[in-house]
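S.K.: Take a look at these structures.
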Structure I
Amino acid sequence: MRYLQRGLTTRDPSAYPGFTIFSPQYNKTVYVVNMAGEVVHTWELPERSGNYAYLLENGNLLASSWAGGGPDGLAARGGLIQEIDWNGKVIWEYRDEYQHHDFRRLPNGNTIYLGWELARPENVMRLRGGKPGSEHKDGIWADYVREADPAGKTVWEWHAQDHMEIEKYVLGHDSNRHEMAHPNTIVPMADGNAMICFRHIDVVAVIDRKTGAFAWERHEPDWGGPHDFQILPNGNYMVFANRQGQMPRGSKIVEWESKSGKTVWEYWGNPSHTFDSHFISGCQRLPNGNTLICEGLWGRFFEVTKEGDIVWEYISPFTVPRETGPTKGDQSTVFRAYRYAPDSPQIRSRLAGKLG
């Protein structure tokens, strides 16, 4: 089985050349590997990763790490967002113990992120679905989106319990009632709106910045807890469909036309169960038209062509023992991974001669 291997397993000349960045969950180290699967750079975070890190166009790292707070037992706790230069110096930081999952730097220098807040009693009464009596010990957690300027001042907020029609979004019968919807992705758009992805209700949407209402939304139960909702350069949307509990067994990547909803490309494993991550995970469309996929459960990153051929594959060898969570034992789970070209603004000439 592929996931029992470690390191580089496949490399074809047609793969998009570059450097891949990832931060294993429950680990303090952020890694960059080359096309040969060799580690060519690292950063050390002050605490375990708050899910992932990525490179800004100025070449600095934007990373989240756990600040020690947040709701006990909920996944992807962060709290400390830092911009770190190539040599490990902290350039900027922002603290919110309730920050979770995703965070993005805007072109104007502001930072947008997801956070938790307790649902008010009147809104708890409106939530439908889920396992009766399975509420979190603190109650039911809702979510906010916050945009902060470089000085840390909040310049815009969105609150799920105020802006969503709670009764409309029903939790699955086997879901716990710890959270209302569990967003895992927030993406700023050029027009000021924001894209958001909700795992527990199988919804992706666009938040209208002015009204707080959804300017567009799509509900697909077959996606089974989707992740990494994004817009591509061609204007299409793409998502990692985890397909937890769905048949046939297996995850898939879906690209569709944003206006018509027509699917224009999908990737499945062959057979389908050979590509299967029921939680976390992500995808990235590369400049050559191939797609880099992070199969998060296994810590597996692989590049596929439009035809579905695997041209590069690497499985993270960095494991952390865990006794709680979705799986237990020595885990190599990874939330997301990104590929950067050697001459990209993010890499520049820093790794010259190290492509492998």
Structure II
Amino acid sequence: MTGTAASASRLAGVRWPAEWERQDAVWIGWPHHEPDWPGKFAPIPWVYAEIVRALAMYQRVEILCHSDAVLAEARECLTLHGVDATRYRLHHEPTDRVWLRDSGATAVHRADGSVALVQWGFNAWAKYDNYALDANVPGRMAQASGLPLVRAVRHDTGAPLILEGGGIETDGQGTMLVTEEWLLSDEQVRNPGYTRADYERAFADYLGITTTIWLGEGCVGDDTHGHVDDIARFVAPGVVVLAHEEDPADENHARSLDNLHRLRAARDARGEPLQVVTLPYPRAVVMDGVRLPASYANFYLGNGVCLVPTFNDRNDRVALNTLATLLPQHDIIGIHAVDLVWGLGTLHCLSQQQPAAAARVAPTPERA
């Protein structure tokens, strides 16, 4: 399973499990790159400590620390927050940034139910020059976990296939959500020349996807070219929550309405129509004249818990109650994210799940 030219035949029977399936751990990186939160870095380590405090009640947290000093800071913050030290592990592993949803590996189930890590090529969203350390995060995850690593490549050239985990979303049953803005925009900053059919072939080869649903644009303020995890998420097979802005004067209205129409017209890998439940957006969160990608859809689903970004907004309650209704077996925990989102990401962006090994046929929650 290790190599530079993984293919469909070598990943026969692969399945990408849904986020609600049982997890062995969740991976994050401790914040250290101050320019990601210009002028507002001081509270960020404490936000992360609160995230770990919440997650550690439900599962093990694996934390990459850029240096000995960062590791010591993480330990101090977590100790002061009263986090049980047996519930997390600190790894001295250098990173450029800490958005592990994008730089980290995507974990899949092989035909025998064992777990392997898929390493996508990473180019820092074609925005930054310093990403060499982040490009090695999947390898470090593999070394620390002992899981095999598969390097995803383009089928036409054998070059690394550039993707990020925040751009892909699955129901665990062969259905995927992506956006055209992310992969098919005119800029083509990831895999120049790759077509819709090329991507669908790659999704089948490396993730076992049989049905790809293409949405349009992501949310305003997203600097990743439209990652889907800020707008649309599965909460059960056949059930999608969509961030939808009802105010016609808001920039998110037209794009979210287009995505709503696409989802209502779509069918999943089973040939079934989708149940689409809308989440509101909070009022616009602006910092230094920049509108930020504040979205309740950027939640993280763990073992019996759903961490939801909140924004000191009246719609916080609406979003939390909606998710509580859809996820009755999960504790719904809000995490204040007004400071965090200045880094242009929140809870899902900073985390990457490591699923537990599973039987060949995955368990599925009841449809809401």
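Laboratory data are not the source of any read-out in this text; all were calculated from the coordinates shown. Since we're looking at a predicted model, the values are computed, not measured. Cβ atoms are built from the backbone, for glycine too; each structure is taken alone.
S.K.: Name the one structure among I, II that relative contact order in percent (Cα under 8 Å, 6 or more apart) of 16 was derived from. Mind showing how you got there, number by number?
M.R.: Values: I: 16; II: 21.
The correct label is I.
S.K.: Moving on. The value 3.8 for distance in nm of label points 7 Å out along Cα→Cβ at positions 26 and 258 was derived from one model only; which of I, II is it? Provide the component values of the computation, followed by the final result.
M.R.: Details: I: 3.8; II: 3.2.
The read-out comes from structure I.
S.K.: Using distance in nm of label points 7 Å out along Cα→Cβ at positions 154 and 186, single out the structure from I, II with the greatest value.
M.R.: Values: I: 1.1; II: 2.1.
Evaluating distance in nm of label points 7 Å out along Cα→Cβ at positions 154 and 186 on every structure, the highest lands on II.
S.K.: When mean count of other Cβ atoms within 10 Å over residues 210-217 is calculated, the result is 13.8; to which of the structures I, II does this value belong?
M.R.: Working: I: 13.8; II: 19.8.
Corresponding structure: I.
S.K.: Here's another thing I want to ask about it. Computing FRET efficiency 1/(1 + (r/R0)^6) of positions 18 and 146 (r between Cβ atoms, R0 = 25 Å, to 0.05) gives 0.20 for which of I, II? The partial results should precede the final answer.
M.R.: Details: I: 0.20; II: 0.60.
For FRET efficiency 1/(1 + (r/R0)^6) of positions 18 and 146 (r between Cβ atoms, R0 = 25 Å, to 0.05), the value 0.20 is produced by structure I.
S.K.: Here is a follow-up. If helix-only ellipticity at 222 nm (-39500 (n - 2.57) for each DSSP H run of 4 or more, over all residues; to 500) is computed to be -500, which of I, II is the source? Write down the numbers at each step before the final one.
M.R.: Working: I: -500; II: -6500.
Value -500 for helix-only ellipticity at 222 nm (-39500 (n - 2.57) for each DSSP H run of 4 or more, over all residues; to 500) corresponds to I out of I, II.
S.K.: Identify the structure, out of I, II, from whose coordinates FRET efficiency 1/(1 + (r/R0)^6) of positions 58 and 242 (r between Cβ atoms, R0 = 25 Å, to 0.05) was calculated to give 0.45. Please list the in-between numbers first.
M.R.: Details: I: 0.15; II: 0.45.
Structure II accounts for this read-out.
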